[in-house]
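Asker: Take a look at these structures.
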Structure P
Amino acid sequence: MSSHTRTVFDADLSGLRSEVLEMGALVRQSVNAASKALTDWDLDLAKGQIVLDPAIDSMQRKIENRAVETIARRQPVAVDLRELVSALHIACDLERIGDLAKSICKRVSMIDSAPPATLLEGIRRVSSQVIHQLQLALDSYDSRDAAAAFGVWSPDKDIDAAHASLLRELLTHMMEDPRNIAFCAHLLFCSKNLERMGDRTTNIAESVHYMVTGHRLKGDRPKADDLSFLRPPTSEWRALNSV
């Protein structure tokens, strides 16, 4: 590759990286707004975010087109090819995170009244961790830092644990009073969406690590979603409680 061609190619990669980061910033803003709309029961904010979702989809298509055109035109290899492929994967994960944020906003309009403050605090715990991890993942992409990407991949279990804790609280409220079932069900779906955002964020971290090192992260992703309390009672438990 001549020096001139290399310079043009570097400019293509730099432009693509900027577009991915711009999309990431918009998605992070969308997640933050969706969480705030839910915890503040802000219907106007929720509707505004739903309307903005097509902008995220448009950015993903733009990134895909640029990456595919660059691959076809430059026929890159090694780290350059990994960067282009990683940009495609990251844009896809960001688009899905945006969809999950939109889903939360739609749920806000289905809730008849503001949920109890104790449950909303649980939502804040989950969402704050997701937003923080998403920003760290984007920072690792911007700085091409494989160690930082691994640092995002490992703590995903913290988001799982916060989600499981909130799930226990929601189930308790539903069992205490059947009138709580409707809004608790909505919050359950919202919390699950946040947990799935955390999974998508770790996907981004994995893509960054591969982009920089050329190696996939090995082993199972750390999980801490202890949902054993959802399992049906054992025969021994039923026997003890039937006495």
Structure Q
Amino acid sequence: MTNKGNTTTAKRRPSQLRPIKITRGFTDTAAGSVLIEMGRTRVLCTASFEDWVPKWRQDSGLGWVTAEYSMLPGSTNPRKPRPRSGHTDGRGTEIQRIVGRVLRSVVDFEKLGPNTINLDCDVLQADGGTRTAAINGSYVALVDAVRYGMKQDLVKENPITAAVAAVSTGLIKGKAVLDLDYQWDSQAQVDMNVAMTEKGEYVEIQGTGEQGTFSGEQLEKLLKLAQKGIKEILVIQKKSLKLK
């Protein structure tokens, strides 16, 4: 599923999303596998369905959803070194926790039953917004993994309670902009990442004054712009999930 849009920041309106392309079934081995492209940012999101839960979750009858995030060495220039085995850098740890929290917010663990869905987000190419792309792709992969579990009779009832999506916003020279790529992000005085369900409920709001402060009025403008972008992304996700 692809949306229409301009490919470069120079041609993009401040309130316009980058072109988004979602390719489901990108690999054959995971229950859910999605390549999401937001502009030049590309993230492979896989969802592995496993019929067990962590030890601390055993005997509860509840399932679990967890996430991991990594940037591949060739995703940036210069090359990003691989993390040491079993280690994730601070930024990666922060992002995978965010992805996990956002996706868990739309799962009924009782309906999921004693099963675990592992979400793996691997950044193939980074041009800003990798965490929001990871959330958007992971949601679609999660839906496909749940469908797999239901076909295998491991899940009796759909545990997903709502669709969820995320987008970045920021202030550049005092003006609110949507979906920051690297060029815009490097100029932003303030940047914000917002995750929201289709019900209009916020899951995550991260706002930082990188090079300045922002007012309550500016915060409202950023959130309104994020809501607009998220609604558009939710439509793209929904259309993508109907393609198969």
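Asker: Say we calculate distance in nm of label points 7 Å out along Cα→Cβ at positions 15 and 159 for every structure; which of P, Q gives the highest result?
Answerer: Once distance in nm of label points 7 Å out along Cα→Cβ at positions 15 and 159 is worked out for each structure, Q has the highest.
Asker: Quick one: helix-only ellipticity at 222 nm (-39500 (n - 2.57) for each DSSP H run of 4 or more, over all residues; to 500) came out at -9500 when computed from one of P, Q, so which one is it?
Answerer: Answer for the origin of the read-out: Q.
Asker: Rank structures P, Q by percent of Cα pairs over 22 Å apart, for residues 47-134 alone and report only the one at the top, that is, the highest.
Answerer: P
Asker: Which of the displayed structures (P, Q) returns the greatest value of relative contact order in percent (Cα under 8 Å, 6 or more apart) on calculation?
Answerer: When relative contact order in percent (Cα under 8 Å, 6 or more apart) is calculated for P, Q, structure P comes out on top.
Asker: Out of P, Q, which one gives 15.6 for mean projected area of the Cα convex hull in nm² as computed from the coordinates?
Answerer: P
Asker: Now for a separate question. When distance in nm of label points 7 Å out along Cα→Cβ at positions 79 and 103 is calculated, the result is 2.9; to which of the structures P, Q does this value belong?
Answerer: Q
Asker: Thinking of P, Q, which structure, once distance in nm of label points 7 Å out along Cα→Cβ at positions 167 and 191 is computed, gives back 1.7?
Answerer: Q
Where a number appears in this text, it was derived from the coordinates with a stated rule and is not lab data. The structure displayed is predicted, hence computed values, not measured ones. Cβ atoms are built from the backbone, for glycine too; each structure is taken alone.
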